[in-house]
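So, here's a batch of structures to check.
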Structure 1
């Protein structure tokens, strides 16, 4: 399901900043506003959908609704005539993502043994990124070999989106233990403090600080074209990034199972900071290809570990809500991060924007190291304190 969904979305996403800036004539600040608003909207919806899935004791209905909405509106970007129309479609697409993401992550956590959660989330991300390899390659063929326009490529993205929805409806199953859980496990707790302890909130604070320096990847693609990467090659550059993510994502999750979540997060965030510093001083196209490979490793080190740590720190009955808060923290920082990056780009140049992002990532590392969050390996008392459905 995730493979075909990302195949569809990544036929569009790497070309979207070019479409907005060249076809529609928007500035870097407006691109940042569009992407930031879309992701922030998604984050707010994720919180509500995660909480509702806990109350329903069902994850799949919300997952289906979210994927169906996004699949229906995403290809319509191909007929947009103004930047405001793109904003509306991106926000609607991200609402669909918001509806599905927290219940989906909870469903993954509930489908595997706690000792291999990192591997499970890493594997999911790997298949997600594998679809993101195929999508840009298809876009490249449609643009370069078949001579289609950007708008036509966006419309063709509706086919893999429909396949993903078919797979979801017919093949994805919900664990019986979750649907049959006693009502006592899913009723609302008196307060957030009782439901989630201090370590969970510290972790979310570190994630929020990191996110403030982690603007939309659309700016990486703009930087690539600035340094001489041809427009027709942008989908292949994006696919190349996802080859690295797909090839290493499962291994990154497995390492977090073995050595603990925090070491992987610290290494990943430090790598991110180093890559952003290098983007600030890059001068030629080949630098971009090298930096995109290193950037893919950052994702592999952190994506599985972050999600597994969320599942480790909370009771199973509140897992949907916990993933909602996790994604809210990311989305809450997405809008100011992209706005700040776009403003710095327009006023001070791309180097200043990348250096600020690197500095915020370094601050997040300091916060994480100063706490006890994620210190133990998976399966230790710290991470398995909460009663669950396993």
Structure 2
């Protein structure tokens, strides 16, 4: 009789870590960010032979601008009225609103990867209203055009989100693949409509209604003594709208019956059915809400920022928003911080690449390194590596 095979156990194994104190989780994340910046600085040093401190300075200045020591205005006055600061807030809010949009679905464990398409289709519907209602009667009824643009964008976002939801609720299709494919359809629809609206064949749609500004969100008027930059005036309404939506989403998820029901469905479909929750109804209703927010994001990008549309309208935030929501544990208030972190580092990486004579690919590499470390640190928060105990 042959001897039994000897089982070779690995020297280490991974076990689930019990919940750790919030300050420990925060410390792990801080270490991960510091390590990411150190590795990024090393990569830049190898490429440029420039000091890591120079790189960190550029990261800071990309979001907060250059502090002028000779100015009569104080440090905070210069930062909070500066162009770069308000541009950073605008990017932060656009990422945040898309992260808010995917949060209800992800909390329900419905893996909505179609935020990009939902934002694009909402933006396409919005810019169509802007394009066709651009003269005559509408020049004296700009507020009505804005209302129609909002309605069209919201309707477009909802339609694009609900189509996969209906298939999921009725036939239990794979929502990840379905929503992902909807992105590509939306991209091609945008390309097609740009070719219709721009007969020159340039495939680039310029600023719509630049002279009349029909369909543009109004600029905020600040007292001249404040010295606010044009960016503050242009982006103020976008920022306020997104902050209001963040508060609404927090209340919706934390205190509403609908928020409770989608959490139960996410924990266990069987439990939801047992206590009488209509799972199909919850899926569709939740995706209506997600699509609505994506439509709002499309409207804000068209009416408040770009005044046009491209296939890259969402700036890639449709996928980055998933990271933001996941890192924040689907807490809308925490998402403000995670959105700031991602935007701050991303703008810094792009500024470094530009100032040091590289193309955007280097900025993407640095951003990828940073996000890799941030995501990787979650492993050490949720799991620990222990040495295998060997008998004998």
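What follows is calculated from the coordinates using simple rules that are stated; it is not laboratory data. Quantities reported herein were computed from a predicted structural model and do not represent experimental measurements. Cβ atoms are built from the backbone, for glycine too; each structure is taken alone.
Among the shown structures 1, 2, from which was the value 61, 33, 24 of Cα extents along the principal axes in Å, for residues 221-332 alone calculated? Working shown, then result.
Values: 1: 50, 28, 23; 2: 61, 33, 24.
The read-out was computed on structure 2.
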Check: Who wins on distance in nm of label points 7 Å out along Cα→Cβ at positions 45 and 301 among 1, 2, i.e. which is largest?
Finding: 2
Margin query: Tell me which structure, out of 1, 2, gives 13.0 once Kirkwood radius over Cα pairs in Å, for residues 197-244 alone is calculated.
Written below: 1
Next item on the list: Compute relative contact order in percent (Cα under 8 Å, 6 or more apart) for each of 1, 2 and report the one that scores greatest.
Entry: 2
Checklist line | Comparison of 1, 2 by distance in nm of label points 7 Å out along Cα→Cβ at positions 101 and 285 - largest value held by | finding: 1
Notebook entry, point to check: Comparing structures 1, 2 by distance in nm of label points 7 Å out along Cα→Cβ at positions 341 and 365, which one has the largest value?
Noted result: 2
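When you work out percent of Cα pairs over 33 Å apart for each of the structures 1, 2, which one comes out largest?
Working: 1: 26; 2: 42.
If we compare percent of Cα pairs over 33 Å apart over 1, 2, the biggest value is for 2.
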